[in-house]
Structure P
Amino acid sequence: MDTPRDTTSPAQQPAQQPAGAPSSGRRTQAERNATTRAALVEAGRRLFSTKGFADVATDELARAAGVTRGALYHQYDGKSGLFAAVLESVEAEVVARVSGAMDSCDDPTDPATRLLAGLDAYLDACADPTIHRITLVEGPAALGWRAWREVGHRHAIGLVEESVRALAPAAAPVAALAHVLMGALGEAALYVAAAEDPVAAREEARAAVLALVPGLS
């Protein structure tokens, strides 16, 4: 008996999925992991900045992110690992703000103008309660001073060294000056945050930081 032939035209036949391609509408494991990590970082940022690292439990973090406690440990190996990821995210955000301000200042080719724009952007960022608490208050307590410092320096030291190198005399110890300036920036932000008059304190802190930069003092 003859088998009936398929008379459907090629245009009417359903498109075939390429071999090895993921099914339409189905996310890959990597995509699911990325979604879980993003939800955890967002929840961690919110809770760590409002309650503090010590007062947030892993169960609370998992609930806020809409995931299981096991997923938190799978992605970040616990609360400390998640805080480290939150800190990395916030530090990257701060550096992006500073870099953007430097590149869009009145004269991006002038090192002094770039540095002033970057300093103002940094102080503005640190005035944000979320950024201030995570980077300057909770960071050292949650990770320890050495690990906290390493994260901040890894994100920002390049921009600071760039500014110092452009302004300092040829024989100046650029690396040492950049590290000193990094410390001064953090202290400036803390000084402003603790002041009864933040506006006046900001101007004082700004002048103090600039006094440390060769070529501006």
Structure Q
Amino acid sequence: MRILLVGDDASTDGELQRELHKEGFAVDWAEHGESAMLALGTTSYGLVLLDIGRSGKDGLMLLARLRQRNDATPVIVITARDAVPDGVAGLDGGADDYLVKPFALDELLARIRVVNRHQAGRVQPLLQVGALRLDPAQHRLWLRDQEVPVTTREFALLQELMRDPAIVVTRSQLEERLYGWNEEIESNAIQVHVHNLRRKLGSDAIHNVRGVGYRIGTLA
């Protein structure tokens, strides 16, 4: 899942961004206002973490603009302990949940899972290529009707390849979709994910198109 973290404290937000990276999420950071709206207008996100910060007005205004343009991207509002009314205002304004600082990372991860379950109730078509079936809403993968455990980034890589089995996806495109803007990426990161997926699914699960990129294979 790709997450947009919106806030006004680069230091604190950067710490949260790093923790979410460790959990396998691609996380971009933007300040309130036009930079956040630009990110939302140019990149597809599975979740927005909206830290409304010391002044809730800008964050709530961003949420209002998001919902006014019929953008249904899930939003979790993060607020300070002494600003709970702002969190409630966020729910009234269309947020899916809110969280009070300070919080444990496990609590945030649990709330992200809850939002994902709610999203599963909305229609999201299953992706199927041969014997491989992927459920984007529930983040589950099956091979020949047997569920296969994969990491967050392995799932995201497969989802990109399965969107259109005829398309070859370049390494740079996969890096862009699996990692945050400022995240350091090892030169062989995509190759490692591909190797691990082939080990779990079979060597023909992903084809390497030399000099171009990767495409999904058709497993019988």
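Each value in this text was obtained by applying a stated rule to the coordinates, not by laboratory testing. Since the structure is predicted, the reported quantities are computational estimates derived from the model, not experimental observations. Cβ atoms are built from the backbone, for glycine too; each structure is taken alone.
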Ranked on distance in nm of label points 7 Å out along Cα→Cβ at positions 164 and 188, which label among P, Q comes first with the largest value? Q
Rg and Dmax of the Cα atoms in Å derived as 18.4, 57 - corresponding label from P, Q: Q
Structures P, Q compared on FRET efficiency 1/(1 + (r/R0)^6) of positions 60 and 108 (r between Cβ atoms, R0 = 35 Å, to 0.05): the greatest is Q
At a computed -13000 (helix-only ellipticity at 222 nm (-39500 (n - 2.57) for each DSSP H run of 4 or more, over all residues; to 500)), which of P, Q: Q
